Structure P
Amino acid sequence: MIAEIHLSFRIKSDFQKKVYAHYKSNGRDLPWRKTTDPYKILVSEIMLQQTQVSRTIDTYKNFIHLFPDPESLASASFNDILHAWQGMGYNRRALSLMKTAQIIMKFHNGMVPEDEKTLLSLPGIGIATARAIQAFAFNKPVILIETNIRAVFIFHFFQNHNTVHDSEIRPFVELTLDTANPRKWYNALMDYGSHLKKLHGNPARLSAHHRRQVPFEGSVRQVRGLILKHVLEEKKVSRSHLLKVLSCDPDVVTRILRILESEGFIVSYDNYIFLAQTGGNYI
């Protein structure tokens with residue numbers, strides 16, 4: 001493990017030039033990069049947590065069109081929010097966004113907070129998402145590490161290592177950070193990391209924090225999504241009908257229904273399943 005790192009001015013300069021050169025020629029044209037509105041960046045960062053960029057773009061555009069600010073999202077029906085979220089997966093992120101908008105309206109005068117501690121107190125926001133919001137919305141020179149950034153630093157500084165920890169990467173991120181424009185720098189780093197993954201089979205797989213994604217087909221995640229899809233489309237669906245159309249283990253369906261109800265997605269009554277009407281009420 002590397003305890004101390006001393007990068008010469010030339011190494012740092014050459015590294016920054018390489019990253020920025022790639023960004024200048026190959027930077028991605030993404031809708032959330034055309035704004036510094038903290039709310040819109042918050043939405044994009046929650047969407048990007050577990051969904052590929054290419055699958056996020058259209059949903060993001062539609063979501064922002066329907067809910068352009070925290071007030072519109074906080075007062076929206078849960079049904080409308082989940083409809084707008086369809087196709088993204090990990091639907092609890094939509095619930096977290098709704099609750100976050102309600103908290104912002106009630107406790108923060110409709111403004112996305114800027115400090116890390118307050119951001120971390122919001123539903124569904126962890127350290128990487130909080131710092132991404134700080135960097136991209138507020139241009140703060142925070143230390144941000146996520147999968148594409150890991151790929152860059154592992155490729156350039158840890159090629160002969162295995163199970164690289166973020167604690168080892170962090171000093172490199174800190175020393176090479178463009179503190180004058182962290183927003184531009186992190187956009188450039190992420191695009192360069194995405195490029196390296198395509199060329200070199202994802203250098204971030206050497207990270208101790210790398211997790212292989214479980215196949216979607218036949219997964220609990222797929223069954224969760226199908227249940228919510230049926231409830232959204234039919235408004236009211238019986239357990240027996242769900243078991244028939246899902247064609248999977250009844251015990252699995254029952255267990256997922258209990259989880260969905262405990263998470264606040266659905267309510268059950270007299271053997272029927274309904275979407276929980278949690279939208280529009282401030283927390």
Structure Q
Amino acid sequence: MALKGNLRDFSTTQLLNLIHLARKTGCLTVRTSSEAARLYFRDGKLIHAHTANHDGHLATMLVKAGKLTNEQAQKIMARPEGRNDVQLGMLLIKAGHVSREDIIQSVRRYMLDIVYTLFGWYDGEFEFTPDALPSADRILIPVNLEQVILEGSRRLQEHERLQDELPDLDHTALRFTNGADARLRAVNLTVEEWRVISFVSPRNTIRVIAQANNMDDFQVRKVVYGLIQAGIVELVRPTGQMAALGVPGEFGAEKPPAIKRSLIERLINRIKRI
């Protein structure tokens with residue numbers, strides 16, 4: 001018999017704990033008024049996940065991880081073998097486009113991003129269907145739920161704090177502070193922080209920056225908050241017409257001001273080779 005209920009009465013943390021402790025196998029479907037997600041488990045471990053907006057195919061996961069471009073993914077999905085994740089993975093590895101580790105990490109990150117998002121859902125219908133599994137052509141990566149629950153709870157607390165600091169991503173932009181050049185030379189930033197910096201402009205909202213870098217709300221808030229605390233950027237209202245969503249050289253998101261561009265472009269070129 002399927003387990004049904006509402007997240008108001010039974011939270012994501014409680015659901016995952018139940019599945020983990022009871023070593024359940026099946027599919028957990030969670031729906032809100034605007035979103036839906038499906039998580040698959042085997043013997044209490046997460047093995048696959050997808051949302052209503054993203055089908056969970058390997059090509060989609062590799063695009064999100066930055067291992068394939070949208071154009072490459074569309075061409076791949078048009079081929080007969082492109083719909084079978086196992087066959088597609090073997091073809092991509094054989095062609096040298098990705099490694100086996102690239103695929104494992106991309107699938108794992110894709111699943112975890114979905115699960116961590118669910119920790120922020122407080123209202124929605126859920127249903128657990130025992131013994132339901134994804135189709136045989138999917139690549140399944142077992143993930144221990146104990147660590148997922150701990151990390152999800154930590155992220156939820158941090159997300160609530162960051163949401164208070166940066167509540168509106170759609171109507172807030174960034175610009176460099178005075179002396180940002182010197183601070184950039186003096187600090188050691190992560191690859192994600194440099195990628196955000198490559199889009200710093202009053203014409204790019206934080207939402208645009210996040211989507212251009214395949215970041216969720218939690219990730220971009222965390223990076224932007226760190227850059228603000230380091231005195232590198234500051235919050236401003238967007239100016240002019242907001243830039244189109246995209247990545248450098250491919251769409252219309254605006255690059256940093258020219259006065260900062262020389263230093264930053266050298267660093268971004270280095271990042272592209274990582």
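What follows is calculated from the coordinates using simple rules that are stated; it is not laboratory data. Just so you know, these numbers come straight off a predicted model, no measurement behind them. Cβ atoms are built from the backbone, for glycine too; each structure is taken alone.
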Practice prompt. Compute distance in nm of label points 7 Å out along Cα→Cβ at positions 102 and 134 for each of P, Q and report the one that scores greatest.
Written response: P
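I have -18000 for helix-only ellipticity at 222 nm (-39500 (n - 2.57) for each DSSP H run of 4 or more, over all residues; to 500), calculated from one of the structures P, Q. Which structure is it? Could you put the intermediate results ahead of the total?
Values: P: -18000; Q: -14000.
Source structure: P.
Kindly point out which one of P, Q the value 2.7 was derived from, the read-out being distance in nm of label points 7 Å out along Cα→Cβ at positions 62 and 118. Walk me through the intermediate numbers first.
Working: P: 3.3; Q: 2.7.
Computing distance in nm of label points 7 Å out along Cα→Cβ at positions 62 and 118 on every structure in P, Q gives 2.7 only for Q.
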Item to complete: Identify the structure, out of P, Q, from whose coordinates distance in nm of label points 7 Å out along Cα→Cβ at positions 86 and 198 was calculated to give 3.1.
Response: P
Item to complete: Check the numbers for distance in nm of label points 7 Å out along Cα→Cβ at positions 38 and 238 across P, Q and tell me which is largest.
Response: P
